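Some structures to go through are shown next.
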Structure P
Amino acid sequence: MALYGGIEGGGTKFMCAVGTGPDDVRAMAGFETGAPEATLSQAIAFFQQKQREYGPLDAIGVGMFGPVDVRPQSPSYGHVLRTPKAGWSGADVLGPLRKALGVPLVLDTDVNAAALAEWRWGAARGCDPALYLTVGTGIGGGAIVDGRPLHGLLHPEMGHVAVRPHRDEPEWFRGVCPFHGDCLEGMASGPAIERRWGAAPDSLPADHPAWDIEAYYLAQALTAYAYVLAPERMVLGGGVMHGPGLVDNVREQVRAMLGGYIASEMVGERIGEYIVAPGLGDRAGVLGALALGATG
């Protein structure tokens with residue numbers, strides 16, 4: 001049986017796994033995302049050890065935080081592009097892995113990988129197109145169209161769409177994105193919530209006004225995605241989405257913003273089946289990396 005490796009290269013944490021899917025994960029490990037060389041060295045050591053235990057891997061899928069160059073014909077293929085993550089702009093991800101491990105590598109974004117896993121095994125099974133959005137330290141999205149992760153000029157950057165300010169937004173707050181300030185990521189990521197309220201999202205009570213403001217920004221983005229991509233399901237992951245009542249609030253605000261324009265019960269009375277939590281939980285990204293490996 002073919003055996004694959006998977007790397008979920010997140011901005012906060014790297015997860016590495018060996019297996020074939022959610023029911024066959026032979027080994028998994030996670031570690032903090034530090035400087036590129038040290039972080040990739042930890043991933044390399046993990047796979048070298050696992051290949052001694054299980055034999056050669058057929059391929060390794062790499063789901064990397066973006067922006068990352070996913071165009072094989074590009075001179076900077078496999079490199080992280082301009083990113084807010086300190087020390088990672090221009091970092092070569094694939095080069096060190098290829099040199100040390102000598103196995104085929106398949107690269108995509110971490111959110112495209114998560115979207116692939118949810119489409120193949122999770123909450124978006126049978127749905128095409130399908131969309132996955134993660135809301136945490138940053139905000140990113142991936143889409144599956146015709147059974148494949150969506151690419152174009154580069155890859156989707158769903159976290160950087162423009163949003164209108166909430167009526168109760170403090171006048172002094174203009175967002176945390178170093179590139180755009182008040183884009184979706186700048187206004188609705190975990191660091192944006194913490195900057196605005198002086199407290200981490202997981203410390204805020206259910207009746208805190210933060211959650212209505214957060215739902216307002218996310219609903220604007222999901223409404224735009226519904227119009228542009230017409231996905232059959234939207235999956236919302238990431239640590240911020242654990243906020244009390246947030247998913248239900250987002251659903252209701254999306255339904256209100258659409259105003260009945262999309263003629264489908266999925267965005268009306270069945271919106272609870274349309275905007276959903278990940279079926280694979282926090283494993284979507286690393287399982288998606290395994291799925292990427294299998295595609296190679």
Structure Q
Amino acid sequence: MTVDEKLLKKRIENFEPRHIFECGQCFRWNREEDGSYTGVAGGRVLNVLKHENEIIFDNVVEGDFEKIWENYFDIKRDYGKIEKRLSEIDDIMAKAVSYGSGMRILNQDPWETLISFIISANNGVARIKGIVEKLSEHYGDELGVYRGKMRYAFPSANRLAKLDASEIRACGAGYRDIYILKAARAVSEKGTWLGSVCNMDTVDAKRELVSLNGVGPKVSDCILLFSMKKMDTFPIDVWVRRTMEYFYMHKKSSPQEISRFADEYFGDIKGFAQQYLFHYARMNNIGK
């Protein structure tokens with residue numbers, strides 16, 4: 001194998017790493033000093049750098065781009081068309097899309113996404129990332145050293161199911177330890193259940209997910225959007241509620257009211273609309 005075989009350069013329209021990895025949808029990607037991002041997904045370590053008009057993928061095993069990364073980065077979806085549709089809705093969405101242009105909604109692993117967003121309850125991004133990383137370091141498989149650091153896969157449900165709550169709490173999970181443990185045991189015991197949830201329609205899939213301890217409407221919507229390709233969801237956290245109240249509702253509104261509005265106003269692209277709005281508002285302290 002030559003050195004260059006691990007380096008893959010591609011021209012991809014509407015692909016901006018900063019907006020993809022810093023929009024709050026994922027917790028295993030970190031910015032490097034050179035402006036690239038290194039992350040772990042699908043049991044692989046990858047570095048992504050945008051240089052002029054090219055996206056440079058480093059540490060790619062032959063065949064993995066087609067096998068793993070095309071789906072993970074949603075490469076085959078026309079985000080130019082989506083951004084155009086969103087921008088035509090109103091001036092607010094036009095500004096949000098202009099700010100976050102090049103964002104893509106990742107197709108992440110459902111199990112890891114489930115646990116990551118259980119951890120996200122009443123938590124900031126930096127702390128979520130720290131907890132996920134500690135769980136991986138302590139209980140995930142080693143994936144080898146990259147850029148001078150050992151990298152770890154996210155631990156399986158079977159592995160976490162064998163732990164005590166105190167061991168999970170020691171990774172910084174706090175009161176979420178019991179939710180993580182119960183989710184791990186449920187997924188481990190149910191075998192292919194989580195995979196079958198992915199194939200359900202959005203209503204049925206959400207009903208299944210909220211049956212787990214620690215999974216409420218917001219967490220379930222995040223799992224559906226970020227790992228199950230359910231683009232007709234509209235996760236509502238504190239930032240989204242404030243943003244929607246500020247731009248659209250013009251009053252204190254319940255999640256149910258916001259959800260109904262989003263369904264009618266944004267229609268079948270409301271999942272995309274939510275993510276552009278969330279990123280735009282959070283990064284610019286709008287509605288805080």
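Taken together, the values in this text are just the output of simple stated rules run on the coordinates, not laboratory data. All figures in this text were calculated on a predicted structure; none of them were measured in a lab. Cβ atoms are built from the backbone, for glycine too; each structure is taken alone.
The table that follows gives values for the structure above.
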{"item": "If volume of the Cα convex hull per residue in Å³, for residues 126-173 alone is computed and equals 128, the structure in P, Q", "result": "P"}
{"item": "If helix-only ellipticity at 222 nm (-39500 (n - 2.57) for each DSSP H run of 4 or more, over all residues; to 500) is computed and equals -10500, the structure in P, Q", "result": "P"}
{"item": "Value 23, calculated as relative contact order in percent (Cα under 8 Å, 6 or more apart), assigned to which of P, Q", "result": "P"}
{"item": "Label whose coordinates, when distance in nm of label points 7 Å out along Cα→Cβ at positions 206 and 254 is calculated, return 2.2 (choices P, Q)", "result": "P"}
{"item": "Distance in nm of label points 7 Å out along Cα→Cβ at positions 6 and 222 from the coordinates reads 3.3; which among P, Q", "result": "Q"}
{"item": "Test item: distance in nm of label points 7 Å out along Cα→Cβ at positions 78 and 230 calculated as 3.9, pick one of P, Q", "result": "P"}
